[in-house]
Structure formats: C-alpha cells, structure tokens
Structure P
Amino acid sequence: MTSFIAKRPRGRLPTGERHRIIAALRAHEAELRARGVTSLALFSSIARGDGGARSDVDLLVQIDPAQAFSLVDLAGLKRYLRDLVGRSAHVTIKDNLRPFLRDAILADCVPVF
C-alpha cells in the first residue's frame with residue numbers, strides 16, 4: 001500500500017493584490033523615509049504577478065548612508081513593513097546584493113518610491 005500526502009493548492013495572487021501592497025507602502029512613504037529608507041521596490045514573485053496567495057513580499061531598500069542604521073533598525077523595519085503589507089516580508093538592502101543575484105533582482109523590481 002502506497003501512501004501519499006495531498007498537497008494543498010497554493011492559490012494564485014488575488015487580482016489587485018500587488019497594487020494594494022504598493023498603495024499601502026506609498027501611503028507610509030514619509031514614515032519609511034524617517035527610518036532611513038531612500039528608495040523602496042518590490043521584487044520576486046509579487047512584483048512579477050505570479051506569486052501565490054501565501055507568498056511573502058520581497059522588498060529592496062536603499063538606506064541613507066548619512067543615517068546610522070543597525071541590525072536592530074533592520075529588524076524593526078522588517079516588522080514595520082510586514083505589518084503594513086499584511087504578509088511576511090523579506091527586506092534586502094540594495095548595497096548588500098550579491099553580484100551573482102544583482103541583475104536578476106534588479107530586473108524584477110517594481111519601484112514603489
């Protein structure tokens with residue numbers, strides 16, 4: 001007897017979800033800039049529009065080099081962004097991109113501000 005575990009369907013990204021996420025982020029641009037974010041973009045599956053209903057949000061940020069920004073600040077920013085978009089959020093700092101991933105990530109980017 002062979003047993004298997006049925007996979008749950010992942011579902012597609014709801015229509016308009018990418019626009020909802022971008023609008024939520026843009027509505028809080030001033031607060032994000034106060035935290036040191038000078039630019040923000042979506043990338044990966046949500047940016048391409050092929051994410052699932054449970055996909056996380058991948059965000060690329062540029063941080064003001066004149067502002068002190070620590071690992072604690074990054075953790076706080078990630079939590080703040082997660083709460084804004086209502087999904088798990090991965091935050092990547094643009095200056096920290098690995099060279100072998102840089103072009104692929106930048107090609108996916110959808111600017112928010």
Structure Q
Amino acid sequence: MNPSIKINAKLEDQVRKECKKWLTNNDYFSPAVSNMGFYCTRGFSDTVIVKNGVVIFCEYKKEKGGVQSPDQKIFQHNIESHGGIYIIVNSLESLVEQLTGDKQLCLKQ
C-alpha cells in the first residue's frame with residue numbers, strides 16, 4: 001500500500017464507539033458482549049440491542065471491507081432461522097437506518 005494515500009474509512013472499534021454513543025443517547029439498551037472464555041458461543045454478535053421488547057443481535061464491521069467469519073455466519077443463520085433479528089453495521093448511518101428507517105426494527109408490533 002502506498003503510505004502517501006490517506007485512509008478515511010473507519011475501523012470497527014470506531015464504528016462501535018459511535019454506535020454505542022448513539023444507542024445510549026436514544027434510550028436503547030445495548031450491553032457489551034464478551035466473546036472470550038471456554039463456554040462462549042463461537043461467532044456471537046458484538047452486542048445485543050434491546051428496545052420496546054425487541055432484541056436485535058448486532059455485528060459491527062469496519063466501514064470498508066469488513067467481512068464475517070464463518071462462525072459469525074453460522075451464528076447469524078441460527079438466530080434468523082429461529083425468528084431472531086441479526087444486523088451487520090459498518091457505520092453509524094447504517095445502524096440508524098436499520099433501526100429507524102423503513103424496517104423500523106424496534107417498533108413494537
């Protein structure tokens with residue numbers, strides 16, 4: 001890579017911090033999830049988002065080029081095949097759109 005090229009894409013940790021701040025400021029419950037340890041489920045999402053009785057599993061990725069691991073894909077399949085909601089977020093804008101846009105995932109039916 002050419003060192004003179006400036007990369008403006010956000011890293012996963014930056015995306016996570018921006019989203020956590022937005023979630024907190026907008027009354028969502030979103031605890032950190034520890035994926036470390038012997039008894040942890042491989043591929044578990046980075047966080048869980050809860051509002052109005054709706055639970056969403058959220059995987060953060062860097063803004064450009066972030067991809068799921070095979071374990072994360074299996075976890076997503078397991079959540080969705082049991083009727084759960086799983087989202088992949090690579091920016092604050094994508095989080096807000098998925099939660100409040102046309103899908104409005106956290107509106108209680």
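Below, the figures for the structure above:
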read-out: Highest-scoring label, criterion being Cα Rg over 2.2 N^0.38 Å, among P, Q; value: P
read-out: With relative contact order in percent (Cα under 8 Å, 6 or more apart) derived as 27, matching label from P, Q; value: Q
read-out: Per distance in nm of label points 7 Å out along Cα→Cβ at positions 19 and 91, the highest-valued of structures P, Q; value: P
read-out: Structure responsible for 0.9, with distance in nm of label points 7 Å out along Cα→Cβ at positions 35 and 83 calculated and labels P, Q on offer; value: P
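Laboratory data are not the source of any read-out in this text; all were calculated from the coordinates shown. Predicted, not measured: the structure shown is a model, and the values here were computed from it. Cβ atoms are built from the backbone, for glycine too; each structure is taken alone.
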